[in-house]
Structure 1
């Protein structure tokens, strides 16, 4: 493959010839793959100071010194360099390093740096490592710290070039910091001799260079690699698919973490085709991925299983299962631009009480064997401007930082789950920024700096958008009604959702991430209402017989009264039917059992229901069993 040089390396190559002081910030504690052949073999994995040492050695620098506040000046790669450095700066060398304090006006580390960059005898590079730790606070420096940074400021202004047989080389200082504002702002702002270079986590091209280059074989135990590689030599396209998937799933990983994956892959004797499986082991500490152990035959009967719990929503069930089947077959990752995206994204819309939450719970039980794997977030609780901190955790220094975020904690504890965001339109608009990152990248960094991955989750949003709209006077009025056919309901609800995201919220990109996965649930129609009513009565009957040995029979007349009240209350959907059963059947039945002192072992018939006068009452007869 074509050689790739990291962006920060290319910036360094440009500015080290024109700037005497470069501040390197960002992902500086990582390790890096040296991209070219030179004083160290190409592909060597190095920490940043050593990487810079070999880089400047290859440029022709004769004196390269490392500095940190613990050891002073030293060179862990080549002792001869530090001896030469002591000579040109007139510093006292103890045989291993030049010990000195960072602070001060004279005899300090910064006065030695200033002497080194202003001499013209030997081209010198000074790598000041862990520079974020030289002072306690950049906003509250004492005079000795001011003097030290003034020395560095003067060094950047007074730095000289050294003539060599290969042309002039600039004496240079590299300061390695976690972030640039770890040093006083007056030191680098508006200073034309200072350049800041940022190092991010490895790009896709850098990860490809590591995985597809000379180091690929080192990911595997020697015997495993020797066994597998002949097949992939004959099928290079298959090998590229394996490597591309690994590269995609390691987006956001540091080189150190990828190196950890390499060791884990080798230790677990992982085969080439299973290379990506170690990522779950590394992230979650588990070998068994529930997605891999799903019984395909279970999904073949899933529609019928869903219909037992969710009545009258056949179109919604089919569309939901299509998304799940796409995830199970691996088709989601084939169509996605990023391998780390969530397994599936669904947007459940439609009237209240039509089975949206019940569908999510049924899905959790079907996929993960437990309804509790559906983790619900009521978005009305996240309507304030600071609500994103409740979800993701407060930043350092704020109340609740130690507790973490409710969402990030839930996913860390159970990465294989369904995340149900109920009534998403009630969330504060700032939360949509977080959702955008989750839907696009499949990961999120919490307030404590830990990366949480959503790539094994199904994300479901529910909403009542589109059921009501506001007219020109701002009055709320129905947008869809039960007398409309389902295709018309679906069309009008989808149009209202699109208007909300595009016009009212101004976030069409959220809608783009959801794509065609908007699932519109239908109103509870009269025939479906009867199915739901019979289902709830059957459940009550079963439980009474199992728990109290009360065999319940409901007459046609009593059922007709329940059905009549149910049809009058269809606006509240399935929940409304449950309320009817509770108020007209369960509550008066409980009263009757209590008043008649019936504890069990009876055949009980409900002959009629007084459904007009509260408190509602039952007309019953019973006889003891045995």
Structure 2
């Protein structure tokens, strides 16, 4: 006895072939021409006996699979069972592709079955053949299907209809539910069904502690079955006598609601569970025309599309949230009686599915998170690149294959930095510029675009910091003018210079090196923090305008870094600081991840406390102000004085508020 299997290299098919190998006979597997290598790889991974599993090159889209007369003759009289599994199981596929594979493919499979005189045609349909039938759909129901507007539902219904109306040999029809991973190993081959929820669960886990209750949806009942149950049931029913012409629902007789399913996987992922779940029927009290009007608002539609894209959920999957159909299982229960084959409880193996997805299918695993993948061959302009943070970042970025351009005022130090980078094999260009002079900013951008090319990534790193209390600044208004001129106007001029080309190319990235002081509102840094806060505000406004142009703005709220800029404040020699290389790693993170903000946890916590309890935070800041006096340099006193030596109290406070400027 021989078997013929279409879709044998697919997810269900490969497990069915393995199951059939436990019986006698050879198994012929339809393989697309040119897919022999894929077949061999799957055969090796699944441990198939290659003497018994025989590939047959053919085409599902052609009558009788496009097999020659000689091929058909060699199979005639030998094949007893034809298992037709080949189809497109993808909600996002286009309608024509689904029609060719699902409908015409089934027609050609039946022609082949008749040509080789097989005894039984086993058609793998789907619960999608019922459409969106409101109520219980029995195994003897077919024409009663409703809501077949979706191409996937429609083509699965039509293909099953072909079998019922024109199959030339005895047939059996199997309607699996949403097929998920193996209950014993967790193995799955693609993101589908409940796996669309996994990215959302992962994001919730990364954002909230496990103990925090969350709000979610109740949803309809979604019928999930593991692949091992499906193939075991198909194999058993296919070899049982007296079942020709019947249809079998290979489904869970007690399906869970979407909210329950999500909680099971949240538990498996150690993520917060939805303690309160909203039933979609609650929205029925809102008139339909109001719901439709709100959902058709452009901002609502755009937000929904962006959210679904970020969560990697296809819009077509939303139809399953209120899935209305339940499936009767009396025929399959009678057929499986005494076999020991039953649907395992999802709660018993959900952790295996999550673990397999996390190790093998998580889309984040396939994202190029290397710096080279983001900058290789691209033009990266770094201001203040001759020393400190800028130089450290330039070395890392050039090493990753970027065309680095560094600029600074001092020519000797700048060219020395360029030569260091080039000596290590990096591509680096150095241009002198005074970023406090707007004409010099314009000339820099013009020269870079002419000689190197349009800027892909701009790192506004050059800056001026002044640590001086307001009381000592009454007659030093120029401190505020100088910081604003470089930190804000100079950076802004460069941004305005590179944006036209970024808009034209529909892509670009601006990274502004700000300060943790903007989040912490550090005393004695009013001039510096104000200038950096202005640039932060501009970036937030610009992001709102340009996000649809694929142009990203990232603010790096840099903590205290040991650079020449903080050298005048001798107290900083005794408090925790980052090295320039560690600071450069934050810029690398910004380039790779392109977030709106890169900040330390302490910086974010400081901003949160200030927002929630501003008076209490004010006391903390005033305490710091009194604890850390103005430096001798700020007072205009030359030379080292006693006040510049850090006390034990200062060191302890600085260690507690690590990285904040005092």
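Who wins on FRET efficiency 1/(1 + (r/R0)^6) of positions 25 and 329 (r between Cβ atoms, R0 = 30 Å, to 0.05) among 1, 2, i.e. which is largest? All intermediate terms of the calculation are to be shown ahead of the outcome.
Working: 1: 0.10; 2: 0.50.
That would be structure 2.
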Label whose coordinates, when mean count of other Cβ atoms within 10 Å over residues 81-88 is calculated, return 19.5 (choices 1, 2): 1
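Starting from the value 6.6: which structure in 1, 2 was distance in nm of label points 7 Å out along Cα→Cβ at positions 241 and 593 calculated from? Don't jump to the answer; show the numbers that get you there.
On the way: 1: 5.8; 2: 6.6.
Checking each candidate, the match is 2.
For P(r) over Cα pairs in 10 Å bins from 0, in percent, for residues 65-120 alone, the calculated result is 27, 60, 13, so let me know which of 1, 2 that is.
The structure behind it is 1.
Laboratory data are not the source of any read-out in this text; all were calculated from the coordinates shown. Since the model is a prediction, treat every value here as computed from it, not as a measurement. Cβ atoms are built from the backbone, for glycine too; each structure is taken alone.
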